[in-house]
Structures are given as structure tokens and as C-alpha cells.
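Visitor: These notes open a run of structures that come right after.
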Structure 1
Amino acid sequence: MPTYYFELGHQPHISIAEILFTLSKEEYDATIEKETKQYIIVSTKRILDTPQIMAKLGGTKKISEAIPKTEGSIQDRIIEYLQQTTPEGKIHFSLSGEGAKPFALQVKKELKALGRSVRFIEAKNTATIKNNSLIRKQGDLLNIKDTLFVTRAIQPFEDFAKRDYGRPRSDDKSGMLPPKLAKILINLSEIQPNETLLDAFCGSGTVLMEALSSGIQHIIGTDISIRAVRDSEANMSWLEEQVDTNATVTIFQHDATTKTKKIAENTIDAIVSEPYMGKPLTGKEGKQLLTKQAKELRQLFVKTFKQFHRIVKPGGIIIFIVPQFHFHNEWITINCKNDIEQLGFTNIPLTKDSESLLYRRAGQHIGRSIWKWEKN
């Protein structure tokens with residue numbers, strides 16, 4: 001049974017949920033064999049198309065494949081593997097995992113004794129792997145409990161950075177959804193390429209851009225702010241010049257809490273949105289102010305879901321971020337679950353242990369609680 005190592009991003013619980021939803025969607029029938037805060041090891045019933053899977057993911061740093069075990073020590077097996085993958089010319093390899101460097105230096109010494117030219121590279125990050133072409137050379141190795149893995153794909157970090165910092169328009173004042181998180185949200189929706197995705201709070205277009213780069217064919221963005229609409233239009237035009245796509249993209253100004261004739265009833269397959277999150281926080285706000293803001297946002301979200309129920313197809317999915325505010329040692333949350341259920345939606349738990357997933361960077365005063373809903 002093929003076995004794979006997934007190195008997780010800085011929000012591992014969210015990365016794991018994304019991996020499992022994506023592998024399930026692709027019908028790989030995956031089982032987690034081991035889970036830590038840094039990685040998971042997964043077995044599948046068929047071989048993964050690792051570059052394709054990596055291109056879909058937002059929260060995984062690299063994917064490595066287990067090399068079938070042979071006789072001998074891990075050191076002997078590494079030497080045998082490197083000789084097989086590079087029968088001629090200079091061997092380039094890196095090694096990480098338990099006791100990696102002593103193993104690697106001994107491997108280098110023995111290969112030189114066999115008359116081979118060899119270079120050991122300390123791959124401290126995926127940039128090192130990319131810059132030394134170790135994927136093509138099949139030379140980035142990992143040892144976990146005497147199981148040897150070879151890296152097959154790494155996160156396209158340069159593409160994410162370009163869509164994040166290279167876009168023509170941004171709105172630092174209002175804050176921007178990180179592109180990797182936007183990609184994760186799209187994957188959690190399990191939308192198919194030929195379906196229609198809506199971001200009803202599109203801002204400068206991060207979700208729209210990640211949907212386009214993911215191959216979604218029908219994309220709609222709306223926002224109450226005309227500046228946001230213009231920013232999204234500019235960013236999508238910029239991206240469309242760089243990717244091969246025949247997608248239809250529609251962006252227009254609209255208040256998500258009201259009806260629009262531009263979107264017909266029961267036509268949207270999935271909504272992926274980070275809504276208005278309230279006024280930017282400094283950390284000095286009092287509990288009363290934060291509680292008031294939570295109450296106002298609850299009303300906004302309930303009104304929004306009333307409109308979502310009108311335009312989403314039966315069985316359609318909504319991935320929606322609900323903010324929560326950190327005050328001293330507690331969270332002030334927005335309790336709109338019952339309201340949304342009464343409107344005709346069912347909550348789909350994102351893991352076996354929790355209804356939602358909390359995304360929060362250290363030091364931030366606001367958390368993003370990710371929820372998944374299905375229209376009844």
C-alpha cells in the first residue's frame with residue numbers, strides 16, 4: 001500500500017482537514033497512519049499523483065513518498081537508492097529526520113570510497129530543495145523510524161507570494177485573507193471545476209484569485225464596497241494574463257444582506273467567504289465593546305445567510321469564516337449556529353472532533369473560526 005509523508009503548515013489541524021477532504025474528493029481512500037504537529041503519514045489504496053495533489057493544496061509544505069524497504073541498514077539502503085537513481089554523474093542529496101547528519105556524512109564518505117562524486121546539501125526549507133533541483137534529482141530524503149521517504153512535490157511558495165505581494169491592488173487597511181488560507185477554504189468546499197463559486201465579500205479578490213488558479217470555471221465576486229470591486233477586477237485581470245483559463249468571471253457591487261437580480265435562485269454550488277470582521281482591533285478594547293461588535297456581526301451574518309439560502313442550490317456548500325475576539329484569557333464568540341440552522345442549513349463538521357476550525361496567528365487579537373454548511 002503506497003505511503004506518503006505530508007509536511008504541514010503552521011496551522012496543522014487545518015492542513016490535515018484540507019488534506020483529508022482533498023484526498024477524499026479525488027477518491028484516494030486515505031488512512032492516517034501517524035499524526036504529529038509537524039506532519040502526517042498517510043496510506044492510500046492507489047498511487048498519488050503528488051504534483052497534482054500539491055497544486056491543489058494550500059496548507060502543505062511538501063509531500064514525500066515511502067521507498068519500499070530492502071535488506072540492510074538505513075545507511076546501506078540510502079546508498080543503494082542513490083546509486084540506482086543516479087547511476088552516472090554527480091550525486092546530489094539531502095537527508096532529514098532522526099540522526100540525519102551523521103548518516104548523511106557517512107553515506108557521502110562511503111559513496112566517495114566507491115568512486116562516486118557526491119554532494120550533501122542541508123535542506124533547511126523547501127526553497128533549498130527547489131534551488132538545488134532535488135525533486136528532479138530525486139535526492140531529498142527523509143528518515144522516519146527506518147522508513148525512507150523521497151520528496152515528490154513541494155508547495156509552490158513563489159506562486160503564492162506572487163499572488164499575495166505581486167498583485168496590482170491590495171487593501172492593507174481592511175486586512176487581506178492569506179492566499180494559502182483562501183486555497184484551503186476552497187478545498188474544504190469540495191467544489192468541482194465545472195461548478196459555480198461565489199465570494200459574497202470578495203474584498204481585493206483573494207478567494208477569486210485562488211479559485212481561478214485552482215481551475216474553477218465559473219466565479220462570481222460581490223462586495224458592498226465599490227473600491228473592493230475595482231480592486232478585485234484589477235487583480236483578476238492581472239491574473240488572467242498569467243494563467244491559461246477559459247473561466248467566466250463576474251464581479252459587481254452588492255450588499256450581501258439584500259437580494260440581487262444578477263444571481264438567480266438555486267444557482268450557486270459553493271460560497272466561500274470571509275465576511276466583514278468588525279473594526280480592526282488594537283488589543284486595548286474593553287469587553288463591552290467587543291461584545292457589542294459580536295452582537296452586530298451576528299445580525300449581519302444571519303441576514304446574509306437568509307440571502308445565501310435563496311441563491312445556493314439544494315446540497316450546496318458554504319464555507320464561512322466567523323470571527324472571534326480575544327479578551328485577556330477568553331474568547332468572545334459569535335453564536336449564530338442555531339440561527340443559521342433554522343434558516344435551512346446543516347453544519348458539516350470539519351473534523352471528527354470539532355464543528356469548526358480555528359485559524360489564528362500568534363499575537364493576533366482576532367481568530368478566524370471556519371465553518372462548513374450545507375443547504376437542506
Structure 2
Amino acid sequence: MMKQNNSMKIQDFPLWDKLKTRRAVISFDLEITARCNMNCRHCYINLPAGDRDAKARELTPAEISGMADQAAELGAMWVLISGGEPLLREDFPEIFMTLKRKGLLVSVFTNATLLRDEHMELFRKYPPRDIEVTVYGVTRETYERVTRRSGSFAAFWNGLNRLLDNGIKVRLKAMAIRSNFRELPEIAAFCRAHTKDYFRFDPQLHLRFDGKERRNGEIRAERLTPEEVVALERADEERMGVLRDKCDDLIHRDFAHNGCDHLFHCGAGNGSFSIGFDGRFRLCSSLWAEGTTYDLRQGTLAEAWYHFVPRVRALRSRRPEFLETCSKCALVNLCLWCPAHAHLETGELDGVTPHFCAVARARAAVIQKGEGQP
């Protein structure tokens with residue numbers, strides 16, 4: 001069984017035989033802070049804006065520059081700046097321009113509430129590839145019920161309008177949670193009216209990276225029931241069409257070797273990776289388990305990519321419960337089970353996740369009945 005405190009270490013696993021054929025890096029996520037000016041009920045990463053310890057651990061612009069150089073040498077073309085709230089950092093413009101000067105396409109995730117004249121001038125002169133903003137509600141009551149910050153709705157509205165008025169490419173998205181459930185149709189309509197290419201919403205909430213039980217309890221309370229998730233998806237023709245027609249392809253066939261004892265059947269660490277605010281390399285932004293992260297302050301990105309990633313992806317499970325259920329389940333494309341989410345949910349990389357399983361079964365029932373078809 002794979003547990004955090006298991007005596008079996010990741011270094012005990014051999015490299016993949018096809019190490020030399022590893023895919024080139026295409027993109028990477030760069031979390032420049034875990035701090036945020038809001039306190040959203042569902043967030044799995046946010047730390048207080050004034051958290052001095054978290055701020056002290058953040059990568060410096062010089063460290064970010066060096067890591068970006070290494071990523072570019074591995075073939076990276078696109079970087080996503082995220083957080084926390086990245087605009088909390090006073091040196092955001094310096095970081096943004098450092099990445100742009102290296103020839104990278106730069107995207108930004110922001111809540112848009114902290115946009116200043118300096119940021120707008122920067123984005124007008126050096127347009128990002130796109131900026132993604134989450135819409136928590138289209139009324140003050142709903143938005144601030146989620147963010148738990150008075151005045152955040154007015155700040156969001158002002159920031160979003162400034163982006164749109166200046167022709168900055170904005171993509172809008174939403175979280176489908178208990179606190180905004182009644183307003184979701186209006187949120188979807190608003191996002192589609194202001195997003196040029198696509199709109200997406202996420203009904204699957206994952207637990208905290210730091211394991212804080214009080215915060216995890218808040219996240220569980222925000223989860224929709226499987227029936228509510230499916231009802232939302234049935235009402236969205238575009239999303240339901242993807243689930244119905246593409247469910248077999250949601251996990252890439254190159255990795256979906258179902259029925260074996262490998263833990264990683266997803267694309268984590270294949271073409272992309274994540275760098276945390278403290279310089280920890282992760283195969284994906286959700287993977288925080290002990291032994292699956294690599295300290296880039298103590299090593300190189302090439303070492304992480306060519307040697308560490310294959311060792312992580314070679315991890316196997318000996319847990320009968322996992323091998324007889326999730327490992328063989330034909331509905332994995334509908335629950336998107338992965339070791340990262342299993343660890344956040346259970347503390348174990350091969351843990352079973354009943355909530356996501358129930359959502360997958362509800363989706364499968366609708367698809368099998370042919371419901372949601374035009």
C-alpha cells in the first residue's frame with residue numbers, strides 16, 4: 001500500500017526503460033505565491049495575504065528567471081502564472097516581463113480584484129496569451145458569500161471591466177459549489193456573453209494541500225451531490241456532448257493501461273509540470289504527496305524531468321482494495337481518478353474516493369440512457 005509514511009522510498013523504483021524517449025516540455029505552471037487577498041470557501045491552496053512565512057518562502061525573480069531558462073532549454077513554450085493571487089506580489093511586473101523576454105507565451109490566472117494602473121499598462125504594452133478569471137457570482141451577495149471578503153465584488157467588477165475595455169483577451173470560468181448553486185445559470189450566461197472562445201465550470205472540489213481539517217470540512221460542505229452535478233451537466237449541451245462523445249478519450253490512451261498496478265494512468269509529467277511558490281517541482285499542480293516533489297532550489301530541472309519524473313510515474317500499488325476497484329474501473333474517464341486527488345482526499349496515493357466515484361456513476365447512468373442528446 002502506498003502511504004505518506006511508508007518506508008518504501010521513491011528512489012527505490014527503477015527508471016523507465018524508455019527514458020530517452022521522454023516527451024519534450026511544452027508548458028509549465030508557475031505558482032508565484034500561495035497567498036491570496038480573498039478567503040474562498042472552496043480553495044485548496046490559499047494562505048492569508050499577510051502570511052509572513054509563506055511570503056519568505058516565495059521564489060525570487062532571480063530564481064524564477066533561472067528556472068525559466070532551464071524550462072526553455074527543455075523546450076517549454078508556454079507558462080501559466082498562478083497562485084494564490086499572483087497580483088499580490090509587488091514584483092509581479094518584473095516576473096511577467098522576465099518570462100516574456102525569454103520568448104515564452106505567458107498566461108495569468110487572477111481574481112482581477114487587485115488590478116492597478118501599472119498592471120493595465122503592462123498588459124496593454126505586452127499582452128499576455130490570455131488572462132483567466134473565475135466568476136464566483138454575478139451578484140454581490142453570492143460573490144462575497146464565496147470569497148468572504150466585503151467589497152470584493154466591486155473590486156472584481158472594476159478589474160474585469162478594465163481588462164475587457166482595454167481589449168485584453170479574457171477567459172471566464174466558474175466553480176460550481178453550494179454557495180453559488182442557485183446562481184449558476186446566470187453565471188454561465190454572463191461568462192459566455194463575455195468570453196470569446198470557451199467557458200468552463202468545475203464541479204469537482206479537491207481538498208487542501210496542507211490537510212487542514214477545518215478547511216477541508218468547508219470544502220466538503222461546498223460540494224454538490226452527484227445528482228446536482230449531473231443535472232448541471234445535462235443542462236449544458238456543450239459539456240454534456242463532450243462527456244457523451246469523448247468520455248473514452250478524457251484520459252489519453254498512451255497512459256490508460258487499466259488493470260495493471262501502476263498508479264499513474266494520467267498525463268502528469270508528460271509535456272508539462274508545475275513549480276510551486278517555494279520552488280518545489282511537481283508533476284501536476286495537484287500532486288503534493290511526500291516523495292513526489294523535487295526541490296529545484298537544490299537541483300536542476302533537467303534532473304527532475306529526466307530522472308525524477310520517471311521514478312514517480314513508475315510507482316505501483318499493493319493495496320487490494322485499489323487493485324480490485326479503481327484500477328480496473330471502466331468509468332475512470334468519468335471520475336478522473338488520479339493519485340494526486342486520491343492523496344488529497346485520503347492521504348494515500350492509492351486511496352479510494354467514494355464521492356468522485358458516485359459522480360462518475362451518475363454520469364454513466366445518464367450517458368447509458370442516451371439522455372442529454374440533442
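Visitor: Among the shown structures 1, 2, from which was the value 4.2 of distance in nm of label points 7 Å out along Cα→Cβ at positions 240 and 296 calculated?
Guide: 2
Visitor: Who wins on relative contact order in percent (Cα under 8 Å, 6 or more apart) among 1, 2, i.e. which is largest? Write out the running numbers ahead of the final one.
Guide: Values: 1: 13; 2: 21.
By relative contact order in percent (Cα under 8 Å, 6 or more apart), the leading structure of 1, 2 is 2.
Visitor: Quick one: FRET efficiency 1/(1 + (r/R0)^6) of positions 72 and 152 (r between Cβ atoms, R0 = 35 Å, to 0.05) came out at 0.45 when computed from one of 1, 2, so which one is it?
Guide: Structure of origin is 2.
Visitor: Here is a further query. Taking mean count of other Cβ atoms within 10 Å over residues 216-223 for each of 1, 2, which is largest?
Guide: Going through 1, 2 one by one, mean count of other Cβ atoms within 10 Å over residues 216-223 is largest in 1.
Visitor: Please compute FRET efficiency 1/(1 + (r/R0)^6) of positions 48 and 320 (r between Cβ atoms, R0 = 41 Å, to 0.05) for structures 1, 2 and give me the label with the greatest value.
Guide: 1
Visitor: Consider the structures 1, 2: one of them gives 1.00 for FRET efficiency 1/(1 + (r/R0)^6) of positions 32 and 88 (r between Cβ atoms, R0 = 35 Å, to 0.05) as calculated from the coordinates. Say which.
Guide: Among 1, 2, the structure yielding 1.00 for FRET efficiency 1/(1 + (r/R0)^6) of positions 32 and 88 (r between Cβ atoms, R0 = 35 Å, to 0.05) is 2.
Visitor: A value of 1.2 was computed for distance in nm of label points 7 Å out along Cα→Cβ at positions 280 and 304; which of 1, 2 is the source structure? Could you put the intermediate results ahead of the total?
Guide: On the way: 1: 1.9; 2: 1.2.
This value belongs to structure 2.
Visitor: Then there is this: On volume of the Cα convex hull per residue in Å³, which of the structures labelled 1, 2 is highest? Don't jump to the answer; show the numbers that get you there.
Guide: On the way: 1: 153; 2: 139.
Comparing 1, 2 by volume of the Cα convex hull per residue in Å³, the maximum is at 1.
Where a number appears in this text, it was derived from the coordinates with a stated rule and is not lab data. Keep in mind it's a predicted model, so treat the numbers as computed, not measured. Cβ atoms are built from the backbone, for glycine too; each structure is taken alone.
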